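Visitor: Structures are listed in the sections that come next.
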Structure I
Amino acid sequence: MGLTDEITNALMIFSHKFYQLLLIAGDDSHKKSLLLKQIAESGNYAYVNLNLALSERLMMIPSHEHSLFVNQCIDEIINGISAETVIFDHIEILFEKPLNTDPMVLLKNISRHRKLISDWPGIIKDDILIYAKPGHREYVKYPVEVDYTIIDIDQNYKASF
């Protein structure tokens, strides 16, 4: 089964999940972007380069207030989309410490109300989602949970419960 088929199958079980979240993990950012764009073009999905969309909104806000408005800005992005399913690519901005966000909590909260396919700009190792390397200021790790689905394009890994 190809990646596109796995993603289609994952989307079909969304209605049975509290979080309608599919994370696409892997080291190859270019490969993930191509895949996410291909998925967006194949159906009624809205593709969002989150780094670009969010930074455009935050530019209008004084930098010392970014953390106060990041959720509102993301809500504006989501609310401006009519498609049932949203695809987030390039989400690295969510990991920036000055924004004071928890990327996983944010993605899960969005997916309670909207089907969400999101790039995970990191790796999976021993059932742990990892962003950045230990010692890096943006380093975070999350245990893989039963609440959402993950496909790792590098390891042929799929977790869905």
Structure II
Amino acid sequence: MVKESLKSETGFVLCNTDNTANKGAIFEGVYVEIVDFSQDESGYLLVDVYALSNVNITNVVEDSTQLCYGDMIFEKRSLWRSNLDSKRCHHIELATMLEETFKNHPHINSLYKEQAFDTPVWVASRWLELLPLENGQKEKIKTVTDFEQVVDFLHTVLIESK
């Protein structure tokens, strides 16, 4: 997938799949482009990607190497509507915790070359990437349209559950 993406100078879609489900049932994902790649000490390929857009996927087929191909429709909606003023104190707590996490885990810190702890959507997005959320929780977050709901969810998971 990485080789093909670099060769054709295009991105690819990251999406969740359920190995027991019909491969044609993949309906959405995130279109990403490769920013950088390297190899760790164990020989694993590390790929940094940048998410460009949510996409809907149709006509999915799988090749002999188990890569899936399909037709993409780029979504034009913004990720979340926001009026964060009412949740400003929650954002400050979440940002502070994320900064501490980055300081305590240099390998995570190194994944994010550009950091924006003062930007609420950036902070929330990083938490959603880092937290070991169950598929049901991920599905619920995907349906949320108001950013305040995302902040409330993260506040509950990270702060109230202590």
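Visitor: State the single structure among I, II that was used to calculate P(r) over Cα pairs in 10 Å bins from 0, in percent, for residues 12-91 alone, giving 15, 32, 31, 17, 5, 0.
Guide: Structure of origin is II.
Visitor: Where does the value 0.05 come from, among I, II, when FRET efficiency 1/(1 + (r/R0)^6) of positions 4 and 68 (r between Cβ atoms, R0 = 25 Å, to 0.05) is the thing being computed?
Guide: Of the structures listed, the value fits I.
Visitor: In terms of relative contact order in percent (Cα under 8 Å, 6 or more apart), which of structures I, II is highest?
Guide: I
Visitor: If Rg and Dmax of the Cα atoms in Å comes out at 17.5, 51 when worked out from the coordinates, which of I, II was used? Kindly include the intermediate steps, with their values, before the conclusion.
Guide: Numbers: I: 15.1, 48; II: 17.5, 51.
Answer by label: II.
Read-outs: derived from the displayed coordinates by stated rules, not from any lab. No experiment lies behind these values; they were computed from the predicted model shown. Cβ atoms are built from the backbone, for glycine too; each structure is taken alone.
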